[in-house]
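Undergrad: Structures are listed in the sections that come next.
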Structure P
């Protein structure tokens, strides 16, 4: 793995690094973790995260499933594409190209927050999963003035060259990172906090996060949601302070066949707090290797 420009020093102690490798596809060098045998599960993290977010999930799924986790473009150890590829459609198309190159056709898509949007987009664009699981999915636009101002502000910040380095510098203060994570409604252990801190201290990762937010347009996506045919499970953590738990019910009104599952007392990073709950949802289709 040492041929990657940042892997040698920045990945020391990275969760499940023994399963990590890199693949070129769609003009991007992707960081992947692939393990297990059985039905294929694709794990898609949310904005600002990386494969570490599945550190508790992977060992629970690997005995029953073949699991592929990836770092989204510009995130973690995956290279940054052109900014024009950082929107919903561009990301989904590039991931589809990666899956084809990898020979991995997922039976199940699991997406957290913005990763749930990509999972649904992949299905709308022709992938035919047996099931999609959305964990606190950011599937609808923000309402009111916040929704109108979010994208312009994100575009403004992403276009300023000093913003990402400044935010990365601020992340050197562990208390700042702890406060950001606490504001999601989740309580992470010391390892979880440190892994996010390591990511947030890298200006490139922060720039990718800002660019993704600047390019994200959920208004057109919302209009397409009703044509989703794949079975959809909407997991809503009742303590989520990032995506209102009521969002799942709003999506269900657009997709009456969707199932809503509540996880009481957990926050936006619910799958990190209780990875066993996700494994339990997939247990009925578990096929031990």
Structure Q
């Protein structure tokens, strides 16, 4: 019988821990904005205990995400694509904490990209392996760095990274494009306008980005809607590029937080593509699968 475990998804900007029962049910969860970049002087042990000190120390912890990167707790070498869950199970690294906990770190994947030579991911592999039961073969994991991932025969065979979320934050907070913006709810019309403009001329993104400012200057888009328009431009550009390279005739499965996934679903439907959303907690099932292959749980 599968044992209970603690699923740890520790990324660049967020910390998430889940106490998981023998059947894969989440019994309790903890989340915080204390990502790896917020941890001072390598104090990961102390930060972990701060969040889960009352959880059973004998339960194994399965960790994935940027916590296994060069800036993380234990750097784990990438596994080359194509890769199956069994391959990641063989590469797990185990670590004992000062409080007696046992952590098993799942590494990320490396792909010899035909466009940028080397592409990498950490964390998204567990999402995809946790969603294989859906039958999908093309996955999108939106976020700071969005990934478009293809699967064949139970293996991740290729993927491509798009710095969409990070670009949005940079333009929104650190460029002149954000000067005319005001906080407001997501605006579907402005978002769709951005998607349509970007997908029509994706190669002109450095030109069309200026429309965020010019449309604001001439009140064509209100200050509260400009961020939605910018989001649409960037996501639309990402989709246009990714679809050109992937040429998927099947359904895309979007794996991510409900709000962010909803934007990608809307954008993909706008340009006539088949798309569905997956379980936002599928990474836990992916960790469970990999840990089972490793004989940990």
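No value in this document is a laboratory result; all are computed from the given coordinates. Not measured: the values here are computed from a predicted model. Cβ atoms are built from the backbone, for glycine too; each structure is taken alone.
Undergrad: Taking 1.9 as the value of distance in nm of label points 7 Å out along Cα→Cβ at positions 14 and 198 derived from one of the structures shown (P, Q), identify that structure.
TA: Q
Undergrad: Another one. Work out which structure the value 17 belongs to, where relative contact order in percent (Cα under 8 Å, 6 or more apart) was derived from one of P, Q.
TA: Matching structure: Q.
Undergrad: Using the calculated result 17.6, 51 for Rg and Dmax of the Cα atoms in Å, pick out the matching structure from P, Q.
TA: Answer by label: P.
Undergrad: Can I ask one more? A value of 0.60 was computed for FRET efficiency 1/(1 + (r/R0)^6) of positions 86 and 118 (r between Cβ atoms, R0 = 25 Å, to 0.05); which of P, Q is the source structure?
TA: Working through the options, I get structure Q.
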